[in-house]
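Undergrad: For reference, the structures are reproduced in the following blocks.
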Structure I
Amino acid sequence: MKKGTREQNIKRIINMEDRIVKCNRCQSLTRCIRKPSLGKGDLEPQLLMVFECDNKFTMDRDAVINLRDMIKKHLNTERIYYTFMERCQPKACAVRENANCFMSNKLIDKELSCLLTNRKCEGIPIKPSVDVLMNCLPYLMEEIEILRPDHVILFGNRVGDYVLKSCGIFDRAEINSDFHYNGSHFMISVEEALFNEESALELKPLM
């Protein structure tokens with residue numbers, strides 16, 4: 001399949017995001033999430049960045065801009081889009097686990113306050129489980145298929161492992177390794193919080 005136009009990409013991304021917002025595969029997660037994490041950036045990207053999930057780093061706008069600028073500078077690319085392998089950040093929550101709650105709707109309001117305590121959500125972000133990642137992974141692969149970037153950077157071994165296997169490649173994900181799939185060039189780098197100028201320079205020979 002050829003790359004779509006920007007208009008075609010917008011239409012297909014909106015359709016996919018509508019399905020993500022309505023997704024009910026992980027009910028225990030979505031009850032405490034107001035909105036899933038969605039991709040951002042140029043919809044005709046030369047390069048797509050994949051983070052494992054929304055976290056302290058990715059929620060820091062300046063940190064993401066700095067990372068993007070390093071990639072632009074050292075990898076000679078301008079049009080960048082970033083997205084997530086896991087759309088709903090799991091949280092450990094003693095309140096939710098201990099409550100005899102039979103509500104099937106959201107347990108968090110628009111101000112991110114817990115409806116069980118009437119206080120700000122105190123859930124602690126944790127790593128997504130295998131089941132949770134497997135539920136989300138098809139959305140990531142669909143997103144890559146829609147945008148068809150020339151290059152994809154996978155941040156961290158875990159993201160690399162899951163995407164490799166989704167592409168039918170069962171090698172172990174190694175930092176600063178690369179592979180080609182469906183017209184895109186995939187590169188595995190360190191986790192986003194560890195990425196620096198040296199990390200960008202180590203990817204440059206792979207481009």
Structure II
Amino acid sequence: MFNGIIKETGKIYKISDNNNGYALEIKTNLNFSNNEIGESFSCSGVCLTLEKKKNKIGTFFISKETIKKTNLKFLKVNDLVNVEKPLKYGDRISGHFVQGHVDTTCKIKNIKILGKSWLITFKLNKNYSKFIVEKGSITINGVSLTISKIINTGFQIAVIPYTLKLTNLIKLKKNDIVNVEFDILGKYIKKYLINKKWFFLKLSKL
């Protein structure tokens with residue numbers, strides 16, 4: 001579990017085939033310890049397991065299924081990724097609860113610069129529109145953000161200078177693909193309401 005407050009990024013050091021997936025090596029100033037081997041890290045919003053570490057380089061395994069469903073398939077050496085350690089009990093939650101389970105990807109439709117901030121418009125498949133709420137939380141490339149506006153083709157987010165400075169969002173361009181995770185609380189509520197509706201519908205037919 002993470003909270004989407006990114007304080008460190010890393011650069012892709014190496015990508016290599018590894019049996020049924022890929023080994024992703026990330027060089028970062030985020031300190032890896034031996035005790036953290038086997039733990040989960042958020043890498044641009046994707047929950048990956050740290051398999052080994054050497055100095056400032058951490059090695060993570062990526063399955064073919066993860067490659068298929070995320071923007072990791074587009075990564076190249078020297079690309080910037082957001083890196084976050086898992087939460088500890090008692091940590092301050094400055095963002096929102098993030099699982100690192102990417103729901104989908106979406107494309108950047110437009111970026112408008114407003115002073116030192118960015119207003120980013122994302123194009124989202126309509127099947128996922130039920131999970132977005134104006135002023136609600138959403139995770140983009142592992143970063144906890146707030147939806148500023150919902151539009152017909154997707155949604156908009158205003159990104160402040162501090163967030164741009166600390167994350168790989170500063171590298172985004174029109175037509176780039178980003179990882180998206182919807183608010184877990186919203187997903188559970190949606191599932192509950194669907195099941196409740198199904199239950200009462202079935203009850204009415206008895």
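Coordinate-derived values only; no laboratory data. If you're wondering where the values come from, they're calculated on a predicted model, not measured in any experiment. Cβ atoms are built from the backbone, for glycine too; each structure is taken alone.
Undergrad: For distance in nm of label points 7 Å out along Cα→Cβ at positions 37 and 141, which of I, II scores largest?
TA: Across I, II, distance in nm of label points 7 Å out along Cα→Cβ at positions 37 and 141 peaks for II.
Undergrad: For which of I, II does helix-only ellipticity at 222 nm (-39500 (n - 2.57) for each DSSP H run of 4 or more, over all residues; to 500), calculated from the coordinates, equal -11000?
TA: I
Undergrad: While we're here: For which of the structures I, II does the calculation of mean projected area of the Cα convex hull in nm² return 14.1?
TA: Details: I: 12.0; II: 14.1.
Answer by label: II.
Undergrad: Quick check: 1.7 is what I get for distance in nm of label points 7 Å out along Cα→Cβ at positions 85 and 181, calculated from one of I, II. Which structure matches?
TA: Derived from the structure labelled II.
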